[in-house]
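These notes open a run of structures that come right after.
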Structure I
Amino acid sequence: MLFLTDVDNLAKLLERYGIAIKLFTDDLQVYLEVVSSYDATKLQRALDLMSDLAEEWQLTERSVSISKCTLLTVGKPQVQGKYNIS
């Protein structure tokens, strides 16, 4: 039950930053239209936040599979950004 509370808090925090999310059984999808460098920075901060919380919650690499993370760009990118998950 604690995990569900943590995930709900993460969802609310990301939404406060203007990040749209979808929660599934054991997946989290993050959505953001990136039209400026500010948006690109906002997306990277969201990824950093998720990474920090995963570490705080002591999730192992088996729990958070970075290799399964992908970036989907729809349309022509307006801002070239490089994103990473530490």
Structure II
Amino acid sequence: MKDPWSLLDQARERGREMKLPFAGALLPGEAHQLLRSVPEARIIDVRTQAEWDWVGRIPGAVMIEWNAWPSGELKRRAPSAGASSRC
């Protein structure tokens, strides 16, 4: 098993190679490894309310609706105190 920082570095590099508009591309198996090895790790589910209702929710995930449906309007929120993200 790779250490968590190596997994995140690999995800960042994958994101750059794929020219993604976000920080990295973490594969499901890598996410599972992170969740098991880093107790503070959380899944942030940024799908729409409609997707949560129609497709389902991820148990234990923090749900933050990023875009409104059906308008697609971007919902901007300031991070809560003490919140941080890395990927």
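One of I, II was used to calculate Rg and Dmax of the Cα atoms in Å, giving 13.2, 41; which? The value was obtained from structure I. When distance in nm of label points 7 Å out along Cα→Cβ at positions 9 and 65 is computed for each of I, II, which one produces 4.0? That value comes from structure II. Taking -10500 as the value of helix-only ellipticity at 222 nm (-39500 (n - 2.57) for each DSSP H run of 4 or more, over all residues; to 500) derived from one of the structures shown (I, II), identify that structure. Structure II accounts for this read-out. In terms of distance in nm of label points 7 Å out along Cα→Cβ at positions 17 and 49, the structure with the greatest value among I, II is II.
None of the figures in this text is laboratory data; all of them are computed from the coordinates on show. Note that the structure is a prediction, hence the values are computed from the model and not measured. Cβ atoms are built from the backbone, for glycine too; each structure is taken alone.
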